[in-house]
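Every number here is computed from the coordinates shown, using simple stated rules; none is lab data. Just so it is clear, the structure is predicted and the values come from calculations on it, not from any experiment. Cβ atoms are built from the backbone, for glycine too; each structure is taken alone.
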Structure 1
C-alpha cells in the first residue's frame, strides 16, 4: 500500500497474540478513532531468546482474524536482522537516519505517526519511541504487570509523549500503578469487546476431546527466567495434576508454555498415572482463552498466568493456584516486575488444595486488594512513588502478619525504614549488630 503525502499512520507494536487481541478489542471499541482516521500498521516482534527457534504469531490459531483489522503487517525481526529485538538500541545520533529508513522500508510516507506499544520501558517499544521521536505514544497492557509500578525510569523525551495506558479490567476496579507517576490516564478496554475478540479467535478451531476435560492446567517456563530449577518447575506442574485430581477432576488438559521442553510432558504423564486421571497435553499453538471458549472447563489451575484471571473475568471459570508462595520468596531482585502479578494471584486465588473460586465476581475485589498492591509497588520502586509512603507505613503497621509477610522482604523494609524491618534498638543488643546496622544504612543510601 502506497502512503499518501501527509497521511496519518498508527503503528501498533505487538509480540503476543493476547496483546494483539487486546489491541483488536480497543480498535473495535473505537479507542483509536474510526477506521478511516489513518493507516493502521501492525508491527510484529518475536522477543524470544532465540527468535529463530520460537513459533511465529502468524502460526497461532486465530491470528489472521486479528491481523485483518490492520491495513499492513510488518516484521520487526526481519527489518533489524541480525539484531535481537530486545537488545538493539541505535545511538541517538543515528535515530533520524533510522526513522527515514523505516518510513521508506514500510512505506509510511512523511505524515505524523502515532505509536501504540507494550512494555514502553524496554525494547523494542523503547527503541521505537526513540526512533520516532515526535510521535504521540499510547501504551497498552499485555496482562497483570500493568498493576505494578513502572520498572525502569523513562527518558523525559519519552515520558512526556505518553498519552494514555489502555488495560483490561482483569481485577475489577483495580487501577494500574504503571505510568501513574506521570499522571498518564488509565483507560479500560471494554471487557465485552475483548470477550467478543476471543470468541472470534476460537471460531473454526475445533478441539475434540472425548470426554472433555473438566480442568485446564496452565504451564509456565520459570526455569528459563532463572527463578526455579527445571526440577522445581516440573514438580510445580505435577502438583497441578495432583491438586486437580484431589478436587475430583478425572480428565485434565495441560497447556504448556510455548518454549517448555518436551521432558515436562513426561513428568506430567507420570503424575497423572500415579493420580489415576486422564491427561492430555495440548500441542497446538493457540491462546489458552481459545481452550476456555471451546471446552468450558470447570477449573483452571496455574501459577501466576494472566490467563487465570482472564478465565475468571471473561468466562466465569473458577481458578486455583500453585507455587506462588515459593515464587514470592525466589523472585529477585525485589523489584522484579513479576512480583505484583504473583502477589495478586496469591492474594486473590485459593490454592489448588482448597479447590477453585470465581475471584472476579465481586466488583469490590479491586478496592480490597489495592492497598496491598500500592504497598508492594512502593517497596519495589519507592523513588518513583514517594507519595505512597504514608499509606505503605499505615498498611504495614495494621496488616503485616505471618500471612502477609510473604509479600515483603525484611531487608527491603529495613532499607526503606518501613514497619516490619529490623529495628535499630534490638539490633544493637545482638552480636555483630554494629555491622548489621552499617549494612542496612548502606543499602538504604543506595536505594534513595
Structure 2
C-alpha cells in the first residue's frame, strides 16, 4: 500500500468485538480485517466468479427490499449501484480474504457487505453493512446461494459454449476424415478397422453426453436457498423475499434461477454442488480419454503409431533438437487431473457440517469455479490448437491397415474361428498381409477374399456375404 508522507496508514473501524486498525485506503471494515488477520493460509482470495455472485445477490436484495418498503429508496438505489460495481469487478482488490476461512463463508459475506456499504455511503447517507446491505439475509443463505449462482453462470457462460465449440470442431474434422479407414485398437492391440470419422464421432458423442448431464444438473443447481436466512426458517426476512430475489437474479443475469422449495436443504446440504462436481469429474475423464487418444495417435513420429501429426507449437526439448511434443493434450490431462482432485475435495466438503449448516462452503465454491474454468479453457485449446489443425499421416495409416491380420475376423462365418485364427497367426509370424495368407489357406478365391477383407466395407459392420464355402 502506498500513501503520501502525511497520510495516515490506518484508520480505526469498529464492530461488535471492538475497535480495529484497517488500512486507510481499504473499502472494507473491521470484520474483513479480522478475517485477513485470522486466515493467512493460502494467499488465494475467493475467485472472481464468487465475488461477482455476491455483488449480484446484494443488488437483487436491495431491489427487493426497496420494493417491499423495507429499505428507503435512496439507500436501496445506492446499495444496488455499489453492488453492481462489485459484480462487475471494479473493486476486486478489496476482497482479500483467503479461501480457507470460516466454513460458512461469513467473512466473505461481510467483506461484500462492508465494501458495498462504504461505496454506497459515498452518496452522502450512511449505509450500514448489516442493517442495510445484509437486510433479510444471513451468510448461511447468501453463501450457498452465491455458490449456485456463480457455478451456474460459469457453466452457462463459459463451459457449455467451450464444450459446444470443441464438439463442433471434432464433428467437422470427423466429417472431413470420414472416408479414411484405419486400424482399430483394443487393449492397445490391433483390432477391426474403423474410419477416423467413427473414431472422432465417439469423442463428439462423449461431449454431447457431458453437455446433457450438465444441463440436467442445472435443473437442481438453480434452486436458491436465499430467504432461508440463518437455518432455513426465514427469520428476519420478508416471506416473499426469497422468491423475489431469485426472480431479480434471473433478470440481472438473463439466466433462470428459482427459489428453493426447501431452504433448509439448500443451507444444510450442498448435494447440488457435489452433483455438479461429479459431472465435471465425468467430463474430465472424457477429456483425458480424448487427449490420450491424440497422444497415442501422434506418437513417434518414427517409433510410435504416427497416425496423425498435431500442430507444432513449441520446441519439445532443451537438449534434443527437432523434438516436438503434444503439449496441448498434455496440458489437458493435467487440468483434468486437477478437476478430479477438486471433486474429491468437494465430496469431502459436501459431507462437512452437522444439522443445519455445511461448514466447508468457501472450499466448495473455489474448487467448483476452478474446475469449470479449467475445463472450459482446455476444451477451447484442444479444439483450436490440436484438433482443428491435425493432419492424418495417410501412408502410415494405410501401411498398418494393410498388415492387420485381425481383418480375418470377417472370415469367421465362412471358414470358422479356428481356421481364421490360424491364418492370422501365420500372417503375424511371417509378417505378410492377411490377404496373401488367406489366399493360400482359406480355399476362397482372390475376388471373394478382396470383397470380404475390404477394410472400408468392414467399417460398416454386419455379416459380409459374397463368398461360398462354410466352416
Structure 3
C-alpha cells in the first residue's frame, strides 16, 4: 500500500500519541546495564542481558504481539504468524559506559527534549521506536503479511547472538536495522584487522606503547629510551619529553577518530614511529624507519603499504595503524583496514603480507570480513526510500560506509536509521543521547515501512 498524505498524517498522530509511553519504556531499559558479562546458566551474556530481553519481550506481549525467547541470545516479536515478509533487527546490549559523563549513564536524563543515557541511540531507543511503530501500523491498517522484530543481545561483541539465532530460525529476506543512519546504508566496506610481529634488540629504545583500541586512530603514544641518547636525538615541539636520571619518556599526542573515517584524526603512533626511526646509534632505529615508510604520518589510504585502491560504489580503502607494544625485545603492531566492495580480503591480505615480509615482519590476519552490498534498485530499498521521503520531505538516497552495522553478515539486509545525517549522538562515548522528536520519527519510519511492504 502506497502511503497517502492522509495515512502519513495518521501515522504521525498515532506515533506522537505514544511518545510518553516510548520515553518511559526507554527509561526502564536504560536502567538495565546490559553490558556483556560472564555467562551464567541459560544466560549466555550474563544476568543483565537476560533481564533486558525479558523486560522487552514482556512489554511486547502486553501490547498484543506474539513473542518468544531464543535461549536468551535474542528475542522475536511478530505481528502475525508464518514466515515474515519483513524483518527488523535491533539490539539491546550496550558498550561499557567508560568515563567523562555529565549525566549518570544508566539513568535517563531529560533536558530540553534531549534524552541522555547509554543505549539511547545505540540501540535501545531505536528498538523502542520500532516496537511502537509496529503497534501503530497494526492499529491503523490490516497487515496482510507477518512482520518480525528481532532483538539481539550481543551486537557489541561480535554478533554471535545472530549466529545462534540463525541455527534456530531463518532471517526474513527483507531485513533492515535501525543501527546505522538515514537514508539507507546499502554498502558496508570489508574489514581486515592485521597483526605484525618481530623480535628486536635495540640499544636505546626500551619500550613503546601506542593505542588501546583497534578500530580507532590512536590519540596518545609514548616511548621510553635510555637517558644516554637524550642529547643525540632531536625532538621537536610536537612531542613532550620527561627526562629522569636513567631514561627519557617521549609522549606523542594526536586526535582520535573512528577507523572507518580516519581522515578526521591525527595518528599519535605513526608520528612517534617516524621519530624513533631517527634515533642515532641504535640498530633498531632502521626497523622503525622501515615501519614509518609503510605507515607514514597522516596517510590513511594504505598507499605505502601497497594496498591503495578504490571503487565508484564504496570509495577508497582506509588503513590505520592503531595499536603497538614493544618491551625492548618483542614488537607487535595491529592495524585496521576498511576496503571497497570490488575487492576481497584475500587480495588485500596478499599485498599486506608481501609488504611486511620485505622488512622482516611476520604477518597474521586476525579478522577478515568481506564487504556487504545490496542493490539500490531492489524493490525493497525503493520502498524504504519512498517511506523516508514521505516522512521527512527530504530526497532519499543510498550511502556507503566504512563501518559495519548489525546486518553486515546478513544477505539482503540494509541499515535504515536511526541516526539522521550530519548529527553526532555520542555513540560509544560519554553523554550518548537521543531526541524525543526523533524517537517519534523513527517510529513513523517503522510504521510506514510495515504498511508500505506488508499491507
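With helix-only ellipticity at 222 nm (-39500 (n - 2.57) for each DSSP H run of 4 or more, over all residues; to 500) coming out at -9500, pick the structure among 1, 2, 3 it was computed from.
3
Figure out for me which of the structures 1, 2, 3 the number 4.1 belongs to, where distance in nm of label points 7 Å out along Cα→Cβ at positions 20 and 412 was derived from the coordinates.
Matching structure: 3.
Which one of 1, 2, 3 has percent of Cα pairs over 35 Å apart, as calculated from the coordinates, equal to 49?
2
Comparing mean count of other Cβ atoms within 10 Å over residues 108-115 across structures 1, 2, 3, which is largest?
Biggest value here belongs to 2.
Can you spot which of 1, 2, 3 the value 3.2 was calculated from, given it is distance in nm of label points 7 Å out along Cα→Cβ at positions 28 and 236?
Only structure 1 yields this read-out.
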